[in-house]
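Below: a set of structures, written as structure tokens.
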Structure P
Amino acid sequence: MSVLSVINAQHVTGHILDITFSDGHNTVVDFAPFIFSVGHPDYEPYKKQDNFLAYKLEDGNLNWDDYTMIFPVEDLYHNRLISRRA
């Protein structure tokens, strides 16, 4: 069985991305509820759309600013955004 990874992400609008995974599955994920409610100072810059859109695909992950914000691929796949930070 192969490891699930992100192979593409396209901006839809606002803080919403259409994400394609290595098995061909697509999920539309709205990151706004997470970014605007988590209250962690590391995520503050991503409230600005320009900063949010500066994501990169690295090693099968969707990554912001050298891993300042990253989510488990399986959580993105199932559209379950939860904070992993204390």
Structure Q
Amino acid sequence: MPLTILTKCLKDCLTENDGVSYCPFRIAGMALAGSGIPTFIWGAVHTVLMTGALDYVAFATGFGGMLTGLTVLCAGIALKAKTDTPAPEDE
């Protein structure tokens, strides 16, 4: 069940409203988000381990950017789900 939900979510993130054709902009966005989030976490941990202190301004800026990207992605998925038309086999 969770794998089915994850697969549908990834397909919704990568395809247009028809659910078949892949959007290169969405693919690029998912690649950037998929690599940016672990990089942000690694950078925050590395900074604390190397300097012994956390730069709160840099952390807040990076965290805000990451949350903004995730919010835009979620809004895009919600808009797509709202405007989706059911496939003929679903009717």
Structure R
Amino acid sequence: MSNETDQLQSQVIRLERQVNLLAAEVNALVGPTQSARALLQARTGTTATIETNAGSISGTIVAVGIDFVQILEPTGDIVLIPISSITAII
């Protein structure tokens, strides 16, 4: 019985390590996006300039979704920007 318990305990330890490694990887990928999302939510209704690799977009932050921000440009155009594409928020 002790041998089975030892084997199960060893498997549990191995699985805990794998879960911890996966959690660290998820946090590394999601962390920056969550920070940007929180900043954008706090600035909803204000004017901002969003920098992306494709260029800058300025306007009023109208809404923030799970993975995008909606900007109302001065021209009246509505632009959806993936949060993962944002390089700076000014």
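Taken together, the values in this text are just the output of simple stated rules run on the coordinates, not laboratory data. Quantities reported herein were computed from a predicted structural model and do not represent experimental measurements.
Odds and ends about this structure:
- Structure (P, Q, R) behind the derived value 38, 28, 21 of Cα extents along the principal axes in Å: P
- In this comparison of P, Q, R, the computed figure -26500 for helix-only ellipticity at 222 nm (-39500 (n - 2.57) for each DSSP H run of 4 or more, over all residues; to 500) is attributed to Q.
- If relative contact order in percent (Cα under 8 Å, 6 or more apart) is computed and equals 26, the structure in P, Q, R: P
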